[in-house]
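Computed from the coordinates by the stated procedures, all read-outs in this text should not be read as laboratory data. A quick note: this is a predicted structure, and the numbers were derived from the prediction, not measured. Cβ atoms are built from the backbone, for glycine too; each structure is taken alone.
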Structure 1
Amino acid sequence: MKVLLINPEFPDTYWSFRHALPFEGKRCAFPPLGLMTVSALLPPTWERRLIDLNVESLKTADIEWADMVFATAMLVQKDSLKQVIKRCKSQGKRVVLGGPYVTTSMEDLPDADHIFLGEAEATLPQFVKDLEAGVPKRRYEVVERPALAATPVAHFHLANLKRYSSMSVQYSRGCPFSCEFCDIIEIYGRVPRTKSIQQMLAEFDALRELNWRGTVFIVDDNFIGNKKNVRLLLPALAEWQKRNGYPFSLLTESSVNLADDEPLLEAMREAGFARVFLGIETPVEESLKEAQKPQNRGNLLASVKKIQSYGMEVMAGFIVGFDNDPEDVFERQIDFIRKSAIPLAMVGLLGALPDTQLWRRLAREGRLLGDATGDNTNCSLNFKPRMDPAVLIKGYQSIMQTIYAPREYYQRVLDSIKGTARPYAHPHYDVVSAVASFARVMLKLGIVDGERKEFWRFFTRALVKHHDRLPESLVLAAMGYHFRKLTTRMAGSSA
């Protein structure tokens, strides 16, 4: 059996980092971990190829080679997914679909022979048996969420690692909280399940043996959801990192209450975590209550500073459009982002994702306007907000235009670096690639870009005050360029 695993294309969004990746000589931020894991669940005798449309094109010869096509997608990839499936079906191929979009959006799926709802560890083995017996079903759905002990090491070798800026692994699924707008708890549940320490070290070993060096994203939606198990994992990760010379710089996502646990923060620092993404959402307490985020309690600014003091750069998600947002919410968001020194502030409009608590509430209230796009930064609304929609969108645009203006952004980068002293060496990078990246940044931002004066002002200050963190500074400068390009386009003009 020959299986073609296809990852559809992501559109150009704030999350794509598309305008920043060329500085690094990369095509995409992360490889498709889900498909690489699915590959590891298939019989070892089957042949497989991985095509990631974010780094390469889908050739007719690839489709012709395959007996069967597996595809997955997030909501934001649905348009590309539909094109892929149409093309594969036109050549008479058996098509298998799974993933988050398929699991939550059954009403609007492209034609497929087999649909998988939920996590594949529980259903894919049965599908293989049914296929061999000649009686495969069209629909496979998990009865109960599987233990992650059944999850094999992903087939990282299928991806061309040189085309990605980071690698991905997963430790846990699920989150104990109940945020109204979140679809993660609908897909993975509220009881976090984790892999064993041995599984995680095996995945780290696999990446190291493939000569990966650099960022590894632990993709959990809330890495500390199961604190008991995380406390056991972190010392093992720290020992592995030290033994291997800290080859990986770790990135993950966490709830804000991480700041309340200093032993956990210390353990993450020792394990080599350099960046953590927080769901801050808003500094407006009434809006946090509306969103059902009691974990975002207390002084949020102090929480961010606490995490930064342990050497971790904070990325964060922010949302405007809650029913309880006051008229000055836009200025309050800008002020918080500025004071917290969060360079990568991912601000979006509230969106009602399928089958979330928010979706169900707005449906009851008769306020839904249509399907969500999966991109909360494209100035579209799929529900009727309490605030005037024109005011909401204009205010959102004002946030983005302010926080990604060059001087404003570069100052946050400098403030962030100042507040995140690192106790360990940077991972080992390829010298030739690093020099090439440096040259691209200096050429584009220092000579070609219209905001080059601000770049040189930033570069000089970074070189003088933080010369040991210059590579990190330039990476963040490149990301700022990406955000500025998209913000300018969003505002209706060209960069």
Structure 2
Amino acid sequence: MGNLRTKELSKIGYTNDRARSLVINTISKHFKHHTKEQLLALLTAVKATPEQYLSDEVLGKIAATFIDNEEVCHHQEFSLLEQTGRLKIYGAKEIEHGAKKQMELAMSLPVTVQGALMPDAHTGYGLPIGGVLATANAVVPYAVGVDIGCRMALSIFDEGESFLKRFAYQMKVALKDWTHFGMEGGLEVAQEHAVLDDPAFQSTEMLRKLQSKAARQLGSSGSGNHFVEFGMITLREDNSLGLPAKDYVALLSHSGSRGLGANVAMHYTKIAMDTCKLPREAQQLAWLDMNSEAGQEYWLSMQLAGDYAKACHDRIHINLAKALGLQRLTTIENHHNFAWEDTLSDGRKVILHRKGATPAHKGELGIIPGSMTTAAYLVSGRGDEQALYSASHGAGRAMSRKRARESMTVSALKKMLAAANVTLIGGSVEENPLAYKDIESVIGAQEELVAIEGRFLPRIVKMHKE
């Protein structure tokens, strides 16, 4: 018989003492003639799909240790009037009623500590887009969002306006050659990045299965509002980058963790909904306890998806700079669909979810984009605690994709682009500038949250062609 040590059992996920002692007793009684390899394979299978072994006379007890008992979340009724101070809304006049109602529902969760709603907010699944939620020792997959680690990256180059005028054609070619948009596929040239060797990919069955797809999609972007664009950024006097205040060629990208993040989000949302029973209207806000196995797995998978999203931007910026011979002076980047461990000023430790919100601790740099024809802002945080150290993640949608499609023609969009001196490669009327709130008013509604460091105007924009 293969002698199994507790260390080997821990390696395949048998970290619970009760499960380990059960395994050792069961092996000595029923599996005397199995090799160590056979035993490890069998035990790994039991852990991966415990429900399939529950009725097995011998393995049923071991399987039962991996089935989470249903955790009942007692839903508290919550009235904003009684609890003012826990939720702070910025730019409330411009925020649709549905998004406020969703945020109020999130505030009524027993794990909620504090919340904030950003001026670009609109209705989403679970938490509204633009919602920031601080919870006690619990992570809500749908308060992070489906596109985990969706983020911005801005590279500033050592060139001015004349470069853009002289090499506009080469920039278009580089964007066509070195970006890929849409749900499937990736770049034609295989991409390399240290993230693909991250041991986290070996930590769960699901991440192992997603590793090859992640390798294929590395350096690509999703559909919808994801973009890669060249433009000009004007830096303010005394900007915290320490660069001279003038105009620079810059590259701005917006996308997330591709199939990897979406799969992680869906898988753990289902687990959360199955183990944390809430009234129907709040089901999408189901959470995972940070001390549970599923909570720990989600956290590890979320971190990996965030690192992978960053890696995709890294490749986009490296490839384009190399193709055009551009020298990078600096790159600023930030997630806006993620959860972090943070501490409030009273010393309370919280899990801080930002679903479509930019981190804005004091001095922290971030990027808030507008639309394909309007400005994006480079900002530094003021560290406002009522806003949970956050700011908006963009201008925010003013109309649904369906309404945007119905209210804009291709020729009208072309006129808008020409008037703004913007070239669009791909793209769709769903993402037309009128589908978004006015970025200037959204920035104006958060002056206490961020200071402006620079203003970027898009010139050559690449998006997914619907």
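Here helix-only ellipticity at 222 nm (-39500 (n - 2.57) for each DSSP H run of 4 or more, over all residues; to 500) has been calculated and equals -12500, so which of 1, 2 was it run on?
1
Looking at distance in nm of label points 7 Å out along Cα→Cβ at positions 25 and 89, point out which structure of 1, 2 has the largest value.
Greatest value across 1, 2: structure 2.
Taking 1.7 as the value of distance in nm of label points 7 Å out along Cα→Cβ at positions 313 and 361 derived from one of the structures shown (1, 2), identify that structure.
2
One of 1, 2 was used to calculate FRET efficiency 1/(1 + (r/R0)^6) of positions 401 and 433 (r between Cβ atoms, R0 = 30 Å, to 0.05), giving 0.35; which?
Answer by label: 1.
Out of 1, 2, which has the highest value for distance in nm of label points 7 Å out along Cα→Cβ at positions 33 and 225?
Structure 2 gives the largest value of distance in nm of label points 7 Å out along Cα→Cβ at positions 33 and 225 among 1, 2.
Which structure, out of 1, 2, was distance in nm of label points 7 Å out along Cα→Cβ at positions 153 and 417 derived from, given a value of 3.6?
1
Just checking, which of 1, 2 has the largest value of relative contact order in percent (Cα under 8 Å, 6 or more apart)?
Checked 1, 2; max of relative contact order in percent (Cα under 8 Å, 6 or more apart) sits with 2.
Determine which structure produced the value 43, 28, 19 for semi-axes √(5λ) of the Cα gyration tensor in Å, calculated from the coordinates; the candidates are 1, 2.
Going through each structure in turn, the value belongs to 2.
So if we calculate distance in nm of label points 7 Å out along Cα→Cβ at positions 161 and 265 for every structure here (1, 2), which label has the highest result?
Between 1, 2, the highest calculated value is found for 2.
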